[in-house]
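Structures follow.
Here, each number is a calculation from the coordinates, and none is a lab measurement. Just so it is clear, the structure is predicted and the values come from calculations on it, not from any experiment. Cβ atoms are built from the backbone, for glycine too; each structure is taken alone.
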Structure I
């Protein structure tokens, strides 16, 4: 049995796949640059496997479109990019345990630091291997997550890290906690706190850290005061607004289309119960199609009796509960539907669409979770 070329047949043997339009990724990245201007750098955020789109492929596309660096959440995500041959600056924005310090130094990966104890451990390892460690300092201006506080103690922490022999501080950053809401009061207060800390630290140390950054997608679209030296676009790279409580930015293109092929079609009589627990009863003879996708693929059970799919320009409602690997739809509007026909679970065709935003509302969540939830067993197919 020859398995060497099996990868190219993934789409065939798994009758569901996600198409990722890399041309749209590049377009969205260029829209970021158009908004922030030529003097502001871009760190494209490709954490969580590029929000489910594929970190390596998305990262390369963003760099080709003008991004200056990439940002991830954990060290293993950065290592994946390095192993794929991506040599640009990479920032790990989350916590990295000390066990990963030597590897980060070896691979020239920038870590996030926010306390002296861990910075001193990093410095010791850097001295031992004879290479400087690169870090960005994390300031908590209101998110209450990672970071030291914008006070005297925070200034002392930053100063001590700046004075470590083998630790190179390349950046200082923070994060807005509600920049995607109508009321920008708190966001503007965070920006002011960030700038005040920068000023106080420079006055105290005489050091101008090379890169200050605060703004993610919401800030990029709505709050230019938060651009500083660099921005970190995430969800907007993939074609989605951070929320509907913002100025609409119409120039983004949705990147992802989720497709499947019909597994089975049958006519069932009125009165028949559909799926687990019989939560849907047919009120008339109905053509029922089974789609070979389920919650194990990231197709959320909140869509049970609640969502729809697209086929030939029609919206076919989901009937019954979403199963682990399958679900059913009412296909009566397409009386000649047959097994093997292509349908769209997420995306647009023939003048109708199911957007990630719409699906997020069905789930009661945000766009980020929808795309991040699509399981690895659903193959990604890249197009341009």
Structure II
């Protein structure tokens, strides 16, 4: 009783701090700390959305009129551009005149938008600092570009990562479910006891192999095979990830499904055979329907294993944070993103908190799957009673 309570409290605290840290990304502006965006004082624009800033620096927006301002061309300015307008002598031997020259350039260039460090902001700055809106939840979930270290504005779209996670996971389950179900039927209803006693431990042994070993197997065998069969420039694709995850999820599907099938009452199978049904008809009409809840639970738990996998997926999917159009293209999943970037993110920074937000999304997906498993299992249990 005491250990259960301690476990529950620990889980609640972990989830609480996960969400607290993840929610911090929505209280910060998506611009690197210590930097600012400024415009000429005569510019009527005071505030911009992160997406608008990105489009400006990508030169998709080239006139302030497109943003509701004056009909003036937008002039981009970054710190390193200062040497195009001022000589080293004008900037000073130790760059002591750097702030003054930035201030001078911004004040004399009507259409400018300048991105520079706030340490170069003059005390009597004659430009106007732009206010950047904070990241919105909808934009975070619907954005397709993930580049949290981009300048001047971090790209925090997780849609591609969510899609990549779901594509690989459901691709894996579509591959593993027929094989797992067939193997479970064989072990439960067809194989002799001696054969079952040999195969069952071997299948369960697959669950104990480290994921990095599966990753190396995928790199050496599956990736070159996909590249050769489909004539692709690279074999690191979503399909490679799905196949590796299918192999990893196979023990879960087989074990749970086989255990569910073996709970079918002997009397029901004998009654089916007595009525003239064949062995295969009995399996199809009696065993599978009776154990459907267990089979479904096994499939969903297999998806849960696939969604949470990190290392093997990171090694074989190409690790490309782009919207996947097909399983034959490189992609990236949420767990792989967290594993690859967390070590590089500054503690407490925007990038760091955005990875925690990804963890929250992964938790919610897994939680929904677990609730679905519980619902299906309970429904199946009530039917039996």
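Of structures I, II, which gives 22.9 when Kirkwood radius over Cα pairs in Å is computed from the coordinates? Computing Kirkwood radius over Cα pairs in Å on every structure in I, II gives 22.9 only for I.
When mean projected area of the Cα convex hull in nm², for residues 171-234 alone is computed across structures I, II, the figure 5.7 traces back to II.
Taking volume of the Cα convex hull per residue in Å³, for residues 43-266 alone as the quantity of interest, name the structure among I, II where it is greatest.
On the way: I: 154; II: 224.
When volume of the Cα convex hull per residue in Å³, for residues 43-266 alone is calculated for I, II, structure II comes out on top.
In this comparison of I, II, the computed figure -9000 for helix-only ellipticity at 222 nm (-39500 (n - 2.57) for each DSSP H run of 4 or more, over all residues; to 500) is attributed to I. Looking at mean count of other Cβ atoms within 10 Å over residues 99-106 for structures I, II, the greatest value goes to II.
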